[in-house]
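Listed below are the structures to be examined.
Taken together, the values in this text are just the output of simple stated rules run on the coordinates, not laboratory data. In this text the structure is predicted, and so the values were computed from the model without any measurement. Cβ atoms are built from the backbone, for glycine too; each structure is taken alone.
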Structure I
Amino acid sequence: MLVDPGENVLRIAYYTTGYDPAELRLHWARGQGCAGEAWQRLETVFAPEEGELPVTVADADRSDRPWNMTPEQVRLTAITISSVLSVPVFLPDGSFAGVLNLDDRKSIDVSQLGNPDIRAAAEALEDQLGELLKKATTELPETRE
């Protein structure tokens, strides 16, 4: 996900197969969802955090939705995502560029996303991603697979 500077939100910019087209149109504000939380904290974040139940579609109707997500975000992501690892990505000048998200259909206690080696590998990629983004463009690209 990269920051859309016009709206100051995160949008999916690059992704693998399996995403619903409606999910690709979602945007995430600072502090919203796992990616938005990584943006706000400027550190790696796991979702769900310890003690949290996985987010379900039924949570969309709650007034205290998890992770400050909108009803639409809950409905579109709860079906396919049970755990997420979000790593903030910075450009070489230190400015925030976006978030590398790894997500899994398995819960965090079963998923490899909870493995410290996976976290370390994702965080090691952050420096390389920042360099690549600087070389590629400073603007949000068309969403592409």
Structure II
Amino acid sequence: MEELAVLAGQIFRAQPFTALVGAELTGVGQDWAEITVFSRKDLQQQHGFIHGGVISYLADNSLTFAGGMALGGDALTSEFKINYLKPAKGEKVVAHSQAVSVGYRQAVCQCSVHAVAGRDSVLVAIAQGTIVALSPGSVR
């Protein structure tokens, strides 16, 4: 488990887009992952809410990391769906994903995204995705 968590951290830090939005991998476990993004003006839309693209990134990436943890290695998103429930406002948004079904090559994962303001946490989006194990040399 420790070795897999180290690999997850290395993969996360190697993602240029992750660095662009300032995301942090705030936790991983055997079949789950949590990613946090702190709100900044350049990540907001015209009404001051955290942009839906940031929320979608959080859901997609945390689903993939949860699936990768459950599958035991590097993974990719095959597909995912997101439902936006409320506008995201606050100091940060946190995506927590959990694998709910794990096979040999794929995992189906669910994600909840919360906007956090002080001690208040509001569910702003839910997502579900299929994550596939990455075979060595399969990405060209």
For which of I, II does Kirkwood radius over Cα pairs in Å, calculated from the coordinates, equal 15.4? I
Assign the value 2.8, calculated as distance in nm of label points 7 Å out along Cα→Cβ at positions 25 and 97, to the correct structure from I, II. I
Across I, II, distance in nm of label points 7 Å out along Cα→Cβ at positions 17 and 89 reaches its greatest value in structure II
Mean count of other Cβ atoms within 10 Å over residues 41-48 - structure with the largest value, from I, II: I
Check the numbers for distance in nm of label points 7 Å out along Cα→Cβ at positions 1 and 49 across I, II and tell me which is largest. II
Answer label among I, II for the case where Cα extents along the principal axes in Å, for residues 33-104 alone, calculated from the coordinates, equals 44, 19, 16: II
